[in-house]
Structure I
Amino acid sequence: MSVALTSAPTRISSRTDKVRVMVVDDSVVIRGLIARWISAEPDMEVAASLRTGLDAVNQLERINPDVAVLDIEMPELDGISALPQLLAKKRNLVVIMASTLTRRNAEISLKALSLGASDYIPKPESTREASAAETFRHDLIQKIRHLGAKARRGTFHSTASPQLAPGHDGPRATPGATTVPAAPMQIVRRPFGLLSPKVLLVGSSTGGPQALMSLVAEIGPVIDRFPVLITQHMPPTFTTILAEHLARTSRRPVREAIDGETVRAGQIYLAPGGRHMRVARHRADAVIALDDGPPVNFCKPAVDPLFTSAIDVWQGSILSLILTGMGSDGMRGGKEIVAAGGSVIAQDEATSVVWGMPGAAANAGICAAVLPLSQIAPKLVRVFSGDRS
């Protein structure tokens, strides 16, 4: 890397009508790529492009970004060390950790979430592969748009809906527009299904790892008596690490699901990154059926394949839970579960990092309950114990 590339003056944008993004990566190629993608979007701009975490910490107050895309491995000060310093200077800064897909970086990314990072994104090993680069671009832009718009309105982790992207949950808001808050939408709740649930299905995305950790720590009585199947939007390696973390938190067996294995109570099955997890009936047993088909709702694994396939196995004896996440994955499958006689619970807007997935389900009128995260585990325990009020 030439001296000119590493010491060139940082470009600081002064416009304030867009989501301002600070890109921090020691690779000039990655910085340039991300900067071009951001600059091509009408509702966001590059506030600065920096080489090290130390540069980011020292220049944060001058740049004042809404979002930081922070690489993990950098000279002088790496991403995990820079993260708490950045958040100490700007508490509502949205930090998206970016890293290559290794076990070590997956561990660090999950640790970063516990330290206050908003989300993570795996960088492709090579940006020369068109499909890998396009997936990276799509995911990164969506994360910046949803999380950044919420932060700009000062409502991150609060009650305001995130800005929505085309093809997801609704129309896009005008970037930077001043709007009068709308009256809260009246969410129609439906009664819980009449049949006792025999399985718990969970879908989650952005903010999901933190929510899942909180959830599994409190639903031991459910796990012990019923199978629990989870689809979290995550790439390979990350799901391996997440399963290990969930096992430690729940003190129950948790692992990535294996194709053909029998589904039993006392076990949490996590959809492996890069494959859809479905279930099927084999004689008297329910078995895992992994699917290497195309992405569903831009995701692989996706929630809808799990939800819809479960109906053939458990009919209406299903309780499904939709946690924080972008998009609307899980809503269509949830509709089918409700039509079969099952029930859906969604996380509420105030405690969701992004209220896309649970919001889509809630606004579709398919939920028996829409609850803060802290109230979901107690409710699940009561419902699986026979209380469906």
Structure II
Amino acid sequence: MPIRSGWLSPDGQTREDTRLVSLGALTPTSPVAARSGILPGSTGGLYRVSGFTVTGTTGTMTASVSPGRAVIQSTDARGAYPVALTEYLPLTFADGDAQYGRIDLVVLRVYDNVYDGSGRTEAAVEIVRGTPAASPVPPATPDVALALYTVAVDAGVSAGKGGIAWDSARADLRPTTVAVGGILPTRTDDTAPGGHPGHYRDIGETLQRWSSTAWVPYPKGVGGIVPAGVLTTGGYVGQYRDTTTLGQLQRWNGSAWLPAVPGPVFASSLDAGYTASTTYTATLVDTAVSALALTFTAPPSGGVVISLGARISTSGSETVQAHMSPQVTLGSTVVWAADDERAASGSGAVSKSQSTQLRLTSLTAGSVYTVTAMHRSSSASVNSWFDTLWLRVDPLF
């Protein structure tokens, strides 16, 4: 019968009944299955988990496994196996291969003859020996078993030749499990999904909540700033995170992380160039930087200040005007065309520094715009020169 109940059958409670009913209140992975893992806790609350800790003896091939409690989930119908180790258990690792190192796997394993035909009905802590290789990898975890540690065994090591380098050889793989509704303490490399929306876990000193699709740092209701390196995708629009590499605060807009305080944005060129075009052009002749441009993200106010300038001269003329004006585009759409009224202008054979500042409003917040420096000469027969060119955009708040 697929419906199991504790101590209700007139024929007595089966082993499957016991596993399914009493352990159904642990961290769920399905309506009837629980997450395999070690029950957390330590004397005095000093450690996240202390059960089934593997501790090696310096200079030897031996280690001991500390007492603890665990749950190992099999199939939904077969149920979960509770396991308890009540005293320290010794382990002895085989000597290293003469040529190559290997990686052994320490597991907590359940044998159930009714299902696996092993002839055994017990739980055991075992060493699954890895294969020596130039680049060794851990062996696969057996069925109905819990991976506890990997242990690297170098080539040629033995009890008489230094033993295992325990401090660097061990890698802790122990997962944890708690009662349903409990906060799950886990490692930073734990990629398992939550059991249900509203499931909480403590990871890397950060409290997270399962949203049904991702682990979201909590609390989000009070606008907590996510620590650096914790979250790749935002959990909600308006969430903030710190970025260590960029040293800036970012805000999730629903599809991307953008600077919480955008700008200022700056671009410049020290290479002089000229044009004799009487209509505005981005291209200058005789310069490695043929067009000076920058992009910026419109701030929430939709307003920015655009500044630009250059050292300007007109070859052999004191009356011809050289103009430098910004052109603003959104994709292929020109939002603000270059215009003499918005230009930094100058004339004369001797270069003079000219600049201007302009306010542009009614931009779409969050959209990415491009500003390009445009140039022209008031005479097609006179070259207008521009040197030490620069552009800058500052957001308005």
Structure III
Amino acid sequence: MDIAALKAANSISTQAAADGWMALSKESWQAVNDIHANGVDPLKADWKDRVGEVAARKLDEQARILEAGADIMRGVAMVLDALSVAITRAKLTLNSALDLAKAHGLTVDESTGVARDPAATTTPAATSIVQEVNALLREALREATQADRQAAAELRKLGTATCETDPAKALNSLQGEASQVELNMYTDGIPDGKDPRLVADWWNALPDNQRKELMLSDPVTLANLPGIPDDVKLGLRGGPGAKYDRVKMVQWTLDHWNDVSGDMDEDNCTNFASEALHQSGVRFKGWNTLDDDGWFRGGGASGLGSTADSVIPGHTHAWGGAQNMHDFMVAHGGRELTPDQVRPGDLVYYEEDSDQDADDRKGQIHHTAIVTAVTPDGDIRYSQHSGGMKNASLGGRIDTFQEGRGHQKLHYVRVEPDWY
């Protein structure tokens, strides 16, 4: 890609295409729900002979086809979302380079993407400016070219899957890969940090909303990137006086989401979330695992460093139980958030909001996950241990989850310990 091509790239039309594919995905999911509510379920309940069974099965097949299509279309929207953002950021970097070149009387060859000083000034200051402009130009073209190639490859793959009718494959393989490509495109649009001055110039070229989006989509990379202002890095970690390191929590989660070495019970989703908080600096509350108002785990396989058949539990109820942990954290300084307030390092709890699931009663919080990213379109990405997921799309997976378990009420919680 050259400068002329980047100038001509249209992020607005790309975003419009992403919005269109997302609307189609949502309409398809609405059709899936309508087929079940108005066709499959009534047939199963009220028409119990062979004809009714065949009719229900046929309708269910159609619903599965629509479900697969909905998840693939959402994958397309994810990739186009990322491409739109990448074009916008690359053009901002380009414009910053061109403005700097103009301010210092440099000329820029749009076909080669190289800036030169017509006066051939050889002072160190002049040479430094030329190098600075050229670094920005290279970065802008790198960002745009890389995003274009990634998007093209993934869209081709999704385009060849239009006949896929297996919802599980559409969700886990096709949309799942597209969602990871989306996040990779955001991360790959960040300079590598070898030139801190370039990073600083790149960061300064971005408006506040773009900086915020980057901080939400990849806080770990930014917090460790030379050239990012120290106050930004501190804010990513929690700000002055923070009681734990939010970046460290996200990093630990992404490093250990599929690590079973710390498992204590059969279901470890909440144990994992508690461990992530503790690894990032949240202190235990209480001194043993029998503390009714404590948040504590012992050591060793059984939780106390004793034999595995110890009658003493390995952790408090608030450490390992989703409902208990939610209630404990909210009662001890934490607060519930609206979806637009969520950022990496927050927790998401699932509450059963129907009578569909036989294991959990309505109103019971039964699952805990960790927010590890938020994309520019507001999609919350979560990582979890039980049913291991890394940066999974909440928006992309919740419909399938609710189809199997019934409607869920989601609670977003920011942990703010008041016990130390």
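Only the coordinates and a few stated rules stand behind these numbers; no lab work does. Worth saying up front: this structure is predicted, and the values here are computed from it rather than measured. Cβ atoms are built from the backbone, for glycine too; each structure is taken alone.
State the single structure among I, II, III that was used to calculate helix-only ellipticity at 222 nm (-39500 (n - 2.57) for each DSSP H run of 4 or more, over all residues; to 500), giving -17000. This value belongs to structure III. Name the one structure among I, II, III that distance in nm of label points 7 Å out along Cα→Cβ at positions 40 and 144 of 2.9 was derived from. Structure of origin is II.
Taking 1.16 as the value of Cα Rg over 2.2 N^0.38 Å derived from one of the structures shown (I, II, III), identify that structure. Source structure: III.
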